[in-house]
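Structures given as structure tokens follow.
Just so it is clear, none of the values below were taken in a lab; they were calculated from the coordinates. This one's a predicted model, so the numbers in the text were calculated from it and none came from an experiment. Cβ atoms are built from the backbone, for glycine too; each structure is taken alone.
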Structure P
Amino acid sequence: MTRAPTPAPPAIAIVGGTGPQGRGLSLRWAIAGLAVSIGSRDAGRAETVANELGHGVRGASNADCVANADVVVITVPWEGHDETLRDLEPRLRGKLVIDSVNPLGFDKQGPYALNVEAGSAAQRAAELLPDSTVTAAFHHVSALSLADVTTQDLDLDVLVLGDSRDAIETVISLVGLLPGMRGVYGGRLRNAHQVEALTANLIAINRRYKTHAGIRVTSL
């Protein structure tokens, strides 16, 4: 019997990939053998960072970065979220988009969750990208831990939210390529607000206890 060919792993593009989280995810997925591109508004900066990361990571403008990707991860600051997605909307049609943006504010009392009219950054992404499949994940991942490749067990769960079963399974499989990380279904996209907001609590924990805390879901 002839076996069906094994599907090729998806090509990943990370918009805002020159930031700490984007760098860390890019590096880890590239080490795992995926084709990874990082994007920036400044293509030259993206190329410089890609060269620093090595492992075949490619740098380009945000638009060029997503053009040939199967999965696109959004890691831009909240302030640039809407503008970035509006600009990229034509190129993101038909693609799986993972929104990992946390709408947070900071003042003298520490971090706090911002109110988003759409409900969450992920729901806003779904509004702006009606022809894409939007999911939410990677909100609670320490960029410092990702960047430290000597850390072989990242020891955390990633809550994955979305309205497409197939998309959820794809994201969970991508999480599983990162050492010590497990993807856990966290509900439909409408539940993304509390997941994004929890990041403020984790930042407060990290500052208080000088650590890189994540989350674990018990009894699974």
Structure Q
Amino acid sequence: MSTIDKHALIICNGPLPGKVRLHNLADKADLVLCADGGANRALHRGLQPEVIIGDLDSVTRETRLALSNVRWIRKPDQESTDLEKTLDWALSQGISSAIVVGATGRRSDHTLANFSILAKYSGRMRLEFIDSHCRMRILEKDTIFDLKIGTTLSLLPLGRCEGITTEGLAYPLREETLELGVREGLSNQVVSTPVRISLRCGKLLLFEVLQP
């Protein structure tokens, strides 16, 4: 596998998906990376990362001892979050895609900031968040994908998104506008596949509700 094809699983310090889902994601990754306190979560779930990155102020003594043979990269800069530091390092290593877990579900301010980071970095690598309930990614152009009929989707604009058109959903949009604080697209449903979502401008956050 070439460098540009490398895929990473990044573990943050929030609630993680269930054990089976998490280990399946780890098995499919070329590298498992932890953003600071995500190392505690990884250790608790029986995963050993290749690299731990961040200011390292959230890592417990137990984790440091248990993962003493892992590569640690301390980046004390307070102008970026531990997730951003980890993504920057991943990009510097030629990693072209990543799934991030543990980025949602605790403090609401952290969750919202992480969605901003998802939008910021999605243009630089193929990037998704996954938690126990949803798969999340940013759409900025015409996107076609296969999903099981009956899957629930939500479309949340990050700012203002114009010219949105959908195909394959129960409640279609036709050249419509969604705007944060004005109109969102919650709990639509896949009725035919493939699903097609296009937009003329803006960044649209797609939530795919996962089956248990």
| task | Figure out for me which of the structures P, Q the number 0.15 belongs to, where FRET efficiency 1/(1 + (r/R0)^6) of positions 28 and 172 (r between Cβ atoms, R0 = 25 Å, to 0.05) was derived from the coordinates. | result | Q
| query | Which of P, Q yields 1.7 for distance in nm of label points 7 Å out along Cα→Cβ at positions 164 and 188, as computed? | reply | P
| query | If distance in nm of label points 7 Å out along Cα→Cβ at positions 36 and 108 is computed to be 2.2, which of P, Q is the source? | reply | Q
| Quick one: log10 I(q)/I(0) by the Debye sum over Cα atoms at q = 0.09, 0.13 Å⁻¹ came out at -0.33, -0.71 when computed from one of P, Q, so which one is it? | P
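Which of P, Q yields 36 for percent of Cα pairs over 22 Å apart, for residues 68-195 alone, as computed? Provide the component values of the computation, followed by the final result.
On the way: P: 36; Q: 46.
Answer for the origin of the read-out: P.
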| task | Match the computed value 4.6 of distance in nm of label points 7 Å out along Cα→Cβ at positions 20 and 76 to one of the structures P, Q, and report its label. | result | Q
| request: Consider the structures P, Q: one of them gives -6500 for helix-only ellipticity at 222 nm (-39500 (n - 2.57) for each DSSP H run of 4 or more, over all residues; to 500) as calculated from the coordinates. Say which. | output: Q
